[in-house]
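Participant: Below are structures written as structure tokens.
Any read-out appearing in this document is the output of simple, stated calculations on the displayed coordinates, not a laboratory observation. Note that this is a predicted model, so its numbers are computed, not measured. Cβ atoms are built from the backbone, for glycine too; each structure is taken alone.
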Structure I
Amino acid sequence: MYNFSALPGGYGHSGGLFYNVGNYGSWWSSFEYNSNNAYFRLMIYDDEDADYTSSGKSSLYSVRCLKD
């Protein structure tokens, strides 16, 4: 259990196209893998797993904002 709920906004590439909207949710992490890549969290609708991997910084993922 993650105590986190969000709508699965899919993911995109630098060309502006988005994929799997409604099925996948992808959120950037604040951690870099290297100068060209950063980590992100991937969650799939109706699946309790959450993957953590890296991708190129030109990828289009959601950002989760937290209020202090």
Structure II
Amino acid sequence: MTLKEYISKQQYYYLKTNEATLPKVYGLPKMHKKDYPLRIIVSSDNSTLHWLASFLNKILHELIIL
């Protein structure tokens, strides 16, 4: 069995985070509906999966363009 480098060291340190926060959830009222129900919004900025999603988006975008 051989070791393979799937990602570079630079990419590893980009994905490895120590300062991540939990995603924030909040609601915006639907003003046009009766009793103003909330529309749930999840903000994942600077969360653990934000960097991974960004990394995978770049890879998939390059594959689609080709």
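Participant: When mean count of other Cβ atoms within 10 Å over residues 21-28 is compared over structures I, II, which one is greatest? Each step should come with its number before you reach the end.
Facilitator: Details: I: 16.9; II: 11.0.
Comparing I, II by mean count of other Cβ atoms within 10 Å over residues 21-28, the maximum is at I.
Participant: Any idea which of I, II comes out highest on distance in nm of label points 7 Å out along Cα→Cβ at positions 5 and 29? All intermediate terms of the calculation are to be shown ahead of the outcome.
Facilitator: Working: I: 2.6; II: 5.6.
Largest one: structure II.
Participant: One of I, II was used to compute helix-only ellipticity at 222 nm (-39500 (n - 2.57) for each DSSP H run of 4 or more, over all residues; to 500), and the result was 0. Which label is that?
Facilitator: Working: I: 0; II: -12000.
This value belongs to structure I.
Participant: Out of I, II, choose the structure whose coordinates give P(r) over Cα pairs in 10 Å bins from 0, in percent equal to 20, 53, 25, 1 when calculated.
Facilitator: This figure was derived from I.
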